[in-house]
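Next up, some structures in structure tokens.
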Structure 1
Amino acid sequence: MILTFARLRQRATSRPMTQQISWYYDFVSPYAYLQSHMLDRFDGKAEITCIPVLFAGLLNHWGQLGPAEMSTKRIWTYRFCAFAAEQQDVAFKLPPSHPFNPVNVLRLMIAAGSTRAAMQSAFDFVWGEGHDPSDADNFMMLAERLGVSDAPARVSDQAVKDQLRANTENAIAAGVYGVPTIQIDEELFWGMDGTDFALAYLADPGIMQTDNMQRAVTMPAAAERKR
């Protein structure tokens with residue numbers, strides 16, 4: 001039997017009925033909040049596992065600064081996210097201060113089962129309603145909203161702490177350097193503006209085989225800054 005090129009490509013890029021996607025996030029990122037409201041674009045195309053990670057841990061590993069740690073980029077980040085939220089018709093309200101410490105709310109997600117519904121509720125609490133989740137009263141308010149009883153004890157549980165650490169280490173091992181990041185197969189799609197790219201790859205993994213895509217992997221650096 002002779003197979004046409006189109007059929008060969010279709011066979012090479014065929015996938016399971018339900019494609020698995022990992023979505024890495026941290027509540028400290030307003031970009032992750034905005035992308036959380038884009039995830040419904042993957043409904044019916046893939047099954048998403050939402051994985052809370054500590055953004056600061058990623059930054060420390062790769063030797064980077066976060067957007068809020070650079071004064072002019074900090075202002076741009078807040079303004080751009082406010083603009084993008086308006087374009088998306090998504091509620092957006094800056095918390096009282098930022099960056100805040102997200103550790104406990106990330107652990108709370110793990111205590112709540114790391115479900116997509118819990119993740120969305122917490123993101124809306126922080127960036128849609130403008131609450132600082134590191135504030136003790138706000139933390140308890142969010143825990144009650146999520147139905148997590150005895151929240152202070154739950155987030156102090158060693159198993160919960162270990163899971164957040166493992167999530168972050170596994171993300172680093174996969175090459176994740178920022179949030180939000182979508183992982184499909186071995187490919188990483190960073191940032192809310194990577195959503196369309198991820199959807200395109202999901203529809204046709206062959207897009208990564210073009211000359212430019214392959215060149216991006218092998219192109220040498222001609223200059224490097226002193227570290």
Structure 2
Amino acid sequence: MLTYSTFTTMKNIILFVLTIVLLISCGQEKVFKEKWIKEQAPKTFKARFETTQGDFEITAIRSLSPKGVDRLYKLIKHDFYTDIALYRVLPKFVVQFGIHGDSIANSNWEKYKIPDEPVLHKNDSMTIAFARGGVETRTTQLFINMKDNHRLDELEYSGVKGFTVIAKVTSGFETIHKFYAGYGPAPANRQDSIYIKGNDFLKRNYPKLDYINKAYIIK
């Protein structure tokens with residue numbers, strides 16, 4: 001016989017399961033929507049990055065790299081740079097970041113490569129460019145030049161020339177210089193593990209790394 005108590009218990013279980021399914025669905029929806037790819041950045045925009053060492057702000061100019069700035073805008077607008085490790089900190093060269101702690105988020109954005117564009121601005125100190133490893137391989141990873149790296153303007157590697165500047169740090173320079181650099185290039189040499197295992201891998205093996213807590217467009 002189905003008692004009132006049994007019915008109530010079953011109802012609560014069903015409600016619990018439906019809640020879990022809804023939360024998972026919402027979480028997946030937040031990770032990526034294909035329609036985001038079609039969004040276009042304004043001619044210029046500013047964004048703030050809140051990190052474990054303080055804040056810094058950037059200004060992006062679309063005319064320098066329309067496709068690159070469009071992607072940067074989308075990534076920031078849709079919260080990609082949340083809890084992101086600054087995994088490559090070389091004080092006399094660059095600070096690099098842009099691998100998400102969620103492998104699904106990485107794979108979703110990786111499907112959409114950014115077309116290569118010419119270098120229209122020198123890789124001066126505090127300028128920002130997408131990292132890449134060959135023709136049309138720009139996706140989510142960025143680096144900040146820690147000094148004038150003008151050789152990157154002309155560097156030819158794997159069939160493509162130069163690193164296209166998309167933005168510049170405009171405030172919070174002191175924050176950039178505080179990021180933990182004690183691991184040198186070691187974390188960057190384990191990018192495959194970071195992509196698959198995310199921040200858990202980094203926190204176990206490189207616990208002193210700094211992180212971007214969140215980034216957002218400044219209205």
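Where a number appears in this text, it was derived from the coordinates with a stated rule and is not lab data. Keep in mind it's a predicted model, so treat the numbers as computed, not measured. Cβ atoms are built from the backbone, for glycine too; each structure is taken alone.
Side notes on the structure shown:
- Answer label among 1, 2 for the case where FRET efficiency 1/(1 + (r/R0)^6) of positions 88 and 208 (r between Cβ atoms, R0 = 25 Å, to 0.05), calculated from the coordinates, equals 0.35: 1
- Structure from which -14000 was derived, helix-only ellipticity at 222 nm (-39500 (n - 2.57) for each DSSP H run of 4 or more, over all residues; to 500), options 1, 2: 1
- Among 1, 2, which structure scores highest (criterion: mean count of other Cβ atoms within 10 Å over residues 56-63): 2
- Test item: FRET efficiency 1/(1 + (r/R0)^6) of positions 48 and 64 (r between Cβ atoms, R0 = 25 Å, to 0.05) calculated as 0.45, pick one of 1, 2: 1
- For 1.20 (Cα Rg over 2.2 N^0.38 Å, calculated) the corresponding structure among 1, 2: 2
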